[in-house]
Structure P
Amino acid sequence: MLGVQLAALVGTPAGVEEALGLADGLDDALVHGLGRLGEQRAAALAALAGALEGSPLGRPVSEATGKLAAGSVADEQIAALAGARAAVFGAVHDALLARLDAALGRERAAWEEPAGTGGGDVPANLLSGCRSWLNELAIAGWRGVDHDLVSASDQTLEAVLAEPRLRRLGVLLDGLAAELRASCPVATMDRLPVRRWADLWARGVLLAQPGLPGGGAPETVSGRLLPLGVDVHEHGTAVQIEVHGVLESSGGTRLVRTGVAAPKVDTIVGPAVWQLLGGHPVLMAALAERRSVTVQDLPLSAGHLRWDDARATLAEAADPFATARLMLAGSVAPAVPPLERHPVRISEPVLVEGHTVNGTTWSLDGHEIEVDVERLPSCGPLTPALVAASTSCIGLLRWDGGRWRLQPLAVQATVKKKPVEAHTGDWALGPTDPKVVKAVAKSGDVVTVLRERAGRLLRK
C-alpha cells in the first residue's frame, strides 16, 4: 500500500530542476533555430556541455556547441546535442525512479547491455534522409517551420514506413510531421509544445543513427499472467491498450506490461474502440472477466511482453485487487532501456488504500497526492465520481508537471451504501451498464457501419 511510503516522495531529488533547466536551454534554441543561435542561446548550449564534462559525451558535446556557435551545423553536432539531451533526461528519470523504488520498497532488475546492433543491413539512405530532415528542422527552428519544410519529409517517410525494421522511427517521424503540418505556419502560434516537439526530435535523431544498439534477443517466457489494470491510449487515428500485470514464471514473479493497438478514425470513440481490438479475444476476455491467462513462449524484453493471442489461454478468475495486495510488493520491476529513460515514461503500478478524498487530492498519512482523473478513458465504467468515492485504488504513479500524480486504473468504492468495483477494462467485451448499452444501441454501431461502407467501396 502506498500510504506509509508517500512521505518519501515529498520534494524533488537534488539536481532535477537544474538538469531540466539545462535541457530547457537547448529546447529554447530549437524554437528559434540552431542556424541563428545568438549569444544567449550559445551560452545555454555551453552550459549543457559543461554539465556533461567528464562524461563520455563531454568532449563531443563541447566540440559541437563550439562549432554551432561559429555557425557550423552538421550531422555530428546535431547527434551530439540529441545525445546530450537524452542523457540529461535519462539522469532525471533515474533519480526519480530510484526515489520511487525506494519509497515502494520495490526491487528492480539491473540493466544488461544486449549484444549486437539494431541497424543491421537497414538501407543507409533511409536513415540519412531522416537525419537530413531533422537537421533542417533544427536549423530552421520550430518558428521557421512551414508547409514546404514539412512536405520535404513526405518521400522519405513513405520509404521509411515501408521498411519494417524502421517502423518505430517511421511512426515517430510521421507523427511529428503530422503535428507540425497541423500547426503551420508555426510562426503564428501563441504557444508551442516546446518540450514535446524537442522530445520527438531528439528521439528521432538518435533512432536515425547508423548502428544504433538494438534490444538484443528477447527472453522467451511461459507462465501465468495476472492483470492488474489497463491504461488506454486513444488518439484520433489509433487506439492502444497497455496492460500492467504480474507474471509468474520460472524466472520468478515479475512486473510486466503487454499491449495491442489498432488504427481508427476519430468518429470511433467511447466503448466502440474495444471492437477494434476484437482480434485479441483472449486478452479482451481476461480484462472484461477479470481472469488470469496462461501464456506459452511469449517474447519478453525490458518488461514488455509481446502479446500473441494464439499463445495464450484463459485461466481461472484473478481479482486484480487480491493480486495487488498479495503480489505487487514482492514482484521484481524491469530494467529500463537507455533510450526509454525519460520522466514521462514513468508509470509504476501501485495499490492505494486508507486514503481520504478532497476533490482530486487524496491524503495519506498526512501527505497529499493529486489524482489525475483527466486520464480516465471514455471507453470504460471508471468515472471521476467513482474515483472520488473510492476506498481502494489500483493506479499508476507518474511524474507529471514537476510532481507525482496518480492515474486510477481500478477502484473499489461504496455507492449508496453498496460496494462497487470498476476497472478501465471492464467493457473490453462490450459495455455492461444498461444505460450505456441503450445509448449505444440508439446511436448505432459506428464500427459496423464503417466496415460495411468500406466493404462496399472495395467491391466497386
Structure Q
Amino acid sequence: MSTLLIRNAQVLVTMDGARREIAGGGLFARDGMIVAVGPSETLPATADRVLDLAGHVVLPGLVNTHHHLDQTLTRNLPAAQDRNLFRWLAAHYRLWAARTPEASRTATLVGLAELALSGCTTCFDHAYVFRNGCRVDDQIAAAAEIGLRFVVSRGSMSLGQSRGGLPPDDCVEEEDAILADCERVVARYHDPRPGALLQIALAPCSPFSVTPELMRESAAMARRLGVRLHTHLAETVDEERYTLARFGKRPVAYMEELGWLGPDVWFAHAVHVDAHEIGCFAATGSGVCHCPCSNMRLASGIAPVKAYRAAGVKVGLGVDGSASNDGNNLLAEARQAMLLSRLKMSLRPPEGPDTVLSTSDPARDHEWMNAREALEIATLGGAAVLGRSDIGALEPGRCADLFALRLDDLAFAGGLSDPVAAALFCGPHRAAFTVVGGRVIVEGGQLTTIDVPAIIAEHNRHAARLAALSA
C-alpha cells in the first residue's frame, strides 16, 4: 500500500462535522484514503510521499456537479456570445453533433486540466450529444489520462424540432438506441464502491429535448441499475413557458409527474422556482447544482441558493459547459456564487414598488453568503448532490482529495488575516498542489499527467474546424 503525508500547512480546512481549521495541520493517507488528520506533530513522521506545505492553505478537493466538457471546443463562439439559452443552443447544436471522438478527447483533457489547476478533484460531466461515432467512452478514457475523479452521464436527446423539441432532428437519437447504450455504459464502467474513480449517471438533457417516455424509462433504468439521475431544469423563463404550453405544468411539477423527484436526483440550474417547489425538493431529497457564471452569461437569472439551503435542499456547484462559461475554474465559480448571492440580497421581487432593498439591516445578516459557506457548497455540498460520503471533507475514512494554495502569492498580499476566506475574496488562484486519491496530479502549479502544450495545439485544431462550420 502507498502512503501520503501532508504536513505543516499554515491552515488545513477539514470541512468535518466540527468544521475544524487546523493551524500547522496535516493528514496521513494510505492507499488513497485518509487515516488521520490533525496537527502535524500528531501524524506519522514518514510516508512514501511527503508534502511539506508550510506557507499554504490546504482545502478539500472541490466537487464540480455539472459540466459539458465537449463545449470547450466552442467557447467564445461569436454567433453565441450575446444570446439567451434557446438562441445560444440553436447556434451550437449542429457544431456539437459534428465533433469527432478525437476532438471529444482533447476537449475533455483541456477542461479537466483547467479544473485540476483550480483545485477541483471530482467532476461530473453531462454528455448528451452522440453523433459521428462519439461515445461517452471518449470522455471516460480522457479523464483517466488526467487522473481526476470522474462521474459521467450517458445523457440523451430524443425530441427533435419536427416533434416539438428545440434540437434539430439530425442531432437527436432513437430512444431504443439510447436506452441500450445506457445499459451498456453502466454495466461496463459504473463503480459503486467507496473511493470509486469512475461512476455513471443517466441524464436525459432537458424537458424541451427529451420525450416524457424517455424520462420515465431513464428513471426506471437508473433505479434498477442503482445509478443517479440528472437533467437541466427551470433554467430560464422560456423553459417554464415551454412546459406550461406543452404539458400544462411548471417544470418542477412536470418532473414530479414523471417520477423525477427523489434523493437519487439532482437538477442543473433550478433558477426559476417558487417556495412550494423549493419545499418539494427538500421533502424528496432532490439536489440542485448552482451554475452562477453560466446563469449570468446567458442572462438566465439568479438561483435562490440561500433559500435552498435554509430549506435543507442539497446544493452543489458547477462551472457548466465552457461554451456558457468559457472557463473551467471551480474556485472562481465558488467566489462568483458568494458574490451573486450578495447581489440577490438587494433585488426586490418584480411586484415590489422599488428595485433595490437595503442590506444595512442587521436583521438580514443571516442572508449574507460568506466565504466558508461558498467553500462548503463547493465541497461537502457537491459530495451530497452526487450521493457520495467519501469525498468533500478531509477526515478519516474519506478519499485523500485536496488542493493547496501558496499564501506568498501576489494576490494574497495583505489578505492573510483570514487565509481561508482569502481563497475566495482574493481569488481566483491556481492550485499549487492538487491531490486525487493520494496521487499528486498538480505540483508546483503545473499539471503532471499530460503534455499540456501538445493537447492545447491539438484541441485548437479541432475547435477551428467547428468554428469554420459556424462561420
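What follows is calculated from the coordinates using simple rules that are stated; it is not laboratory data. Since we're looking at a predicted model, the values are computed, not measured. Cβ atoms are built from the backbone, for glycine too; each structure is taken alone.
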Of the structures labelled P, Q, one was used to calculate mean count of other Cβ atoms within 10 Å over residues 96-103, giving 19.5. Name it.
Q
Taking mean count of other Cβ atoms within 10 Å over residues 80-87 as the quantity of interest, name the structure among P, Q where it is greatest.
P
Per distance in nm of label points 7 Å out along Cα→Cβ at positions 208 and 288, the highest-valued of structures P, Q
P
Computed -12500 for helix-only ellipticity at 222 nm (-39500 (n - 2.57) for each DSSP H run of 4 or more, over all residues; to 500) - originating structure among P, Q:
P
Winner on distance in nm of label points 7 Å out along Cα→Cβ at positions 8 and 104 once structures P, Q are ranked, highest first
Q
FRET efficiency 1/(1 + (r/R0)^6) of positions 360 and 408 (r between Cβ atoms, R0 = 30 Å, to 0.05) from the coordinates reads 0.25; which among P, Q:
Q
Cα extents along the principal axes in Å, for residues 48-135 alone derived as 50, 31, 19 - corresponding label from P, Q:
Q
Who wins on relative contact order in percent (Cα under 8 Å, 6 or more apart) among P, Q, i.e. which is largest?
Q
Check the numbers for distance in nm of label points 7 Å out along Cα→Cβ at positions 72 and 152 across P, Q and tell me which is largest.
P
Of the structures labelled P, Q, which one yields 67, 55, 44 when Cα extents along the principal axes in Å is computed from its coordinates?
Q
